[in-house]
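What follows is a group of structures, each given as structure tokens.
What follows draws every value from the coordinates through simple rules; no lab data is involved. Since this is a predicted model, take the numbers as computed values, not measurements. Cβ atoms are built from the backbone, for glycine too; each structure is taken alone.
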Structure 1
């Protein structure tokens, strides 16, 4: 089977979407599928990862030629706001565009059940839930980087940490306010700042954060974040799945998350702690190393089903079905 696996704007889009595409291509190699990264109407399947104008052009022509089209639903209007400058203004007109664009596909891949529930309000195109997965091989050996990264950012255990682009949508205000209320702990957010792309309110939040709150900017080896951190703190308000959360769980870190529908697959008190309040009580309880270890071990076991080796077959099956 030959697949055209296209990611429009691949040179500029980063973060979770880029990581998901990398995971998909690794999954395709694992199941022996021959894939090209350029759009092609001569393939058995056209798989699109971002429905920009070029992807839409190819989708329409592929349908006309009888080539099945699969689209990944990485982007929704719900998770587009509070990200970068101008995204709030674009979120409202984005929804009708996505309704039309996703409707051009023969099948849609949703990274979570929550994402699928949103997409079903957009279009009646058939949907399949396939996790973005977690690349366990990428994280191997992270423990060896602990002293280097703690020293580099002057972090003391237990460090509360987050990973990924620093975005208001991902709970930036809660992260900073919680750090302010817990000055005895170090808080670190590992990931690109891109202040020139942020709105004034986001920049102000970062600039006025307390001394115990560190924003590292881009990290050359993301394993260092998981080595230096002890408790993964993910107060995001809107998320399609959360690859960084899966990575933190895979590396055996206990997670504190906002109690939102996206994380309904997690069990409060077993493989995470959920909060709809201030997060302070949950983080306070994880000062206990034994509780951190217990929740982290359970989180690691929960994450096993998201390994790429387990999700690769699901993607292969979908390709066979549409063909």
Structure 2
């Protein structure tokens, strides 16, 4: 998959293509439907498929300080899109100047002059241009002028966890913030992932017999609610069952919120300085301040036991 950063990276000889545009944070199952249809339509027409997205998130430019928690960093989104068969990913730097483009100017500047769109695939709520004034009806109207077709894909509806709402990044972020990582996985089509570099912490886990990878998460990461979770610690190509702690370590009067993963039955790991990923499978319990270290150890042993069971059932 080709990756472009800005319109100037698009090859001069780029021909017609099928395009979809959106933030696509998380590449959830609704996004997968739209992107999948983009890829399929491109193959039908014998042209490349292109996903257009933005960095930073548009809300941060339009309303500074309102950057939403991110479900996936751009490199992870690119991996997921490549798995769906996308031919090219265009990340547009979203600036104040860019945000002021009218819907028609946006279409001409991006879809017509650079990507030579033959077709555009979007969800029903797609908005574009200054003050999000453009919608799919206007996109279709402009398509008549600039020779591209528009296809609108209805999004799936969630199950019980999502309350029957359409799949959305907003809903997924809410479920993650509530600690409902199983519900979030229903929408994502995979476990919610948190990434970062392993840094040195207080090293209490090692002293207690449960050495953890203390993950310094990427900026704006959507981190689950405080508590203990079952999941996996991903190091390179190796995926290890893990018991995961999110919170401030109240038993030790901690104040900094951390994400720590104990790779179950692995005490031989030296992960400092490595970029790792933590995948959240299921909520185990809330964060508790224990009266004694012995009480904490009993709880940790039970956390590991429950995590093993949940992971084995998922496998």
>> Of the structures labelled 1, 2, one was used to calculate Kirkwood radius over Cα pairs in Å, giving 20.5. Name it.
In response: 1
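Between structures 1, 2, where is distance in nm of label points 7 Å out along Cα→Cβ at positions 99 and 155 highest?
Working: 1: 4.3; 2: 2.1.
Largest value of distance in nm of label points 7 Å out along Cα→Cβ at positions 99 and 155: 1.
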> Which of 1, 2 yields -8500 for helix-only ellipticity at 222 nm (-39500 (n - 2.57) for each DSSP H run of 4 or more, over all residues; to 500), as computed?
Replying inline: 2
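Using the calculated result 47, 36, 30 for Cα extents along the principal axes in Å, for residues 3-178 alone, pick out the matching structure from 1, 2.
Working: 1: 59, 40, 28; 2: 47, 36, 30.
The read-out comes from structure 2.
From 1, 2, which structure was FRET efficiency 1/(1 + (r/R0)^6) of positions 27 and 211 (r between Cβ atoms, R0 = 41 Å, to 0.05) = 0.45 calculated on? Before the final figure, lay out the partial values.
Values: 1: 0.45; 2: 0.80.
Source structure: 1.
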>> Comparing 1, 2, where is distance in nm of label points 7 Å out along Cα→Cβ at positions 75 and 267 highest?
In response: 1
